[in-house]
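The following blocks contain the structures, represented as structure tokens.
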Structure I
Amino acid sequence: MKKTGIFSGSFNPIHIGHLALANWICEYESLDECWFLITPQSPLKTNSRLLDDQTRYEMVKEAIGDYPKFRASDFEFSLSKPSYTINTLKKLQEVYPDRLFYFIMGADNWAIIDQWKDCRTILDNFPILVYPRLGYEVIIPTSYPAVRLVQAPIIEISSTFIRQSYAEGKDVRFFLPEAIRKYYL
């Protein structure tokens, strides 16, 4: 069974922090691959500056290039809205029964997991890899043996920082993969 990490997000834009973290998780957590699952719109976020779905998908495809362990995924684009993680994970299991899906989330999302739709079902049925974020202590109850804090390096780069920097006229090109700089320069 292929071990596949699901790294879900808006990727608005994808940046070197996303790529470095996914690379670390693939290599050090022994995942066969990592799918960058571009989300249409998180039910917990409102963002009027969200680039359109297809543009973000194309950016992810260009950013990951030919690295064999990465895949851009528009899987959620065809699912009903709003896009809930539990629905996505169940549908992924149904469509790809030959894979074991690991959900990858940051400590910031772990801190609010109780706000997620059907969080208990997610926690009881899917392995979760939590990566560290500054300012967030991760406590994982022993009742969730499939949830693990990974010792990935803390990479504090955000898409918000990149968008704000460009809006302010800052040249932060090296925070973006070279293949997608054209969208911002």
Structure II
Amino acid sequence: MADAMQRLRNSLQNAPVIWKGDYPYFIHPLTDGVPRLESEVLSAVTDLCLEAIDWNNVDLILGIEAMGLPLTAPLSIRSGKPLVVVRKRPYGLEGEIVIDQSTGYSKGEMFLNDVRAGEKVVIVDDVLSTGGTIRAIIKGIEKTGAEIMHIITVVEKGPGLKSLQNDYPGIKIESLVSLEMDGANIVILD
């Protein structure tokens, strides 16, 4: 797994950085869909997640639109576990749960479908910064009666992960890589 981690770290280290006002923003195919996502990087993340998660204790993989789609599809195929995606638009299916989302970047609604009471869920996300999206999804899943076993994010950036770990000690919450921005430089912390 050391090779997989190195491939992920190298891809992040070499990501382009743009400025949005006074804020440096790294652009990576796993977090933004651009530039192109090399299969070796996606394979590395898939391998790292497969190793980190106790698949004997999971019934369902939950991804978050939009980047949760490429992250969770290979995990579903390799683990044999079904996949559901929290969407940004409603479908009106029976039991659909509306999730109010507020992050450091946006506000809006997300929609959760087909998560059943008693199911054991793993959430896979691309970036965890403030924790607002994950916090909202946890509340939505609690409404279904399902149980969150594990939350794994590819990139941790900011205080959100630690805050979630403190607020939800019964859920394993982790990242593959922790980083911070130092001006236009990406600094990998672990």
Structure III
Amino acid sequence: MIKYEVLYKEVKEILSERRFKHSKGVVERALEYAKICGLEEENVKLVAIAHDIAKELTEEENQKYINLYNIQLDETEKMNKNLIHAKVGAYICKNKYNFTEEMADAVRYHTTGRENMTMIEKVIYLADATEKNRNYDMEPYVETIKKDINKGIVDVSKWVINKLVEKEDVIHLDTIKCYNYYLNKEEC
């Protein structure tokens, strides 16, 4: 598997300065959550720095990867192009950087969440939403996550759903299922 320092440099070259700053913020926040949950930090750092690797690809570049890896997009992904980067990024990370399936899934579900996430999926999903460079105050969510990660997932998913409703945007079924699944889960 690729070393963090090498991947860091590659991601820095690919992403804009603003997007790379976000990715570094996700690394920082993900490491906070990883310590609480007892996750191996090296894999968390790799996934966190690479989670948006496909975020700034052009439509043509996305289509190239969709064809290359035979990626199937669902109807919501076809309607909301902002969701495609997670799926394309997961394939890039798995095939180019030798991410494990679990690590690739953390990239894949960092935007939507899903039912029954692994711990690294939870950490990346929540770190992406709550990193310090976001334009909204997520500190109350951070405190909840540090006490009960599953309650944090419910709160962040609810926040995401409400924002999408306000914008009259489509909501991916995985996000709704994520919210419903974790609504009654006990603390991790």
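Quick check: 18 is what I get for relative contact order in percent (Cα under 8 Å, 6 or more apart), calculated from one of I, II, III. Which structure matches? Could you put the intermediate results ahead of the total?
Values: I: 26; II: 18; III: 21.
Source structure for this number: II.
In this comparison of I, II, III, the computed figure 3.0 for distance in nm of label points 7 Å out along Cα→Cβ at positions 39 and 87 is attributed to II.
Quick check on the output: 0.20 is FRET efficiency 1/(1 + (r/R0)^6) of positions 55 and 127 (r between Cβ atoms, R0 = 25 Å, to 0.05), derived from one of I, II, III. Which one produced it?
Working: I: 0.20; II: 0.60; III: 0.95.
Corresponding structure: I.
Values quoted throughout were computed directly from the atomic coordinates according to the rules given, and no laboratory measurement underlies them. Remember, it's a predicted structure, so these values are computed and weren't measured experimentally. Cβ atoms are built from the backbone, for glycine too; each structure is taken alone.
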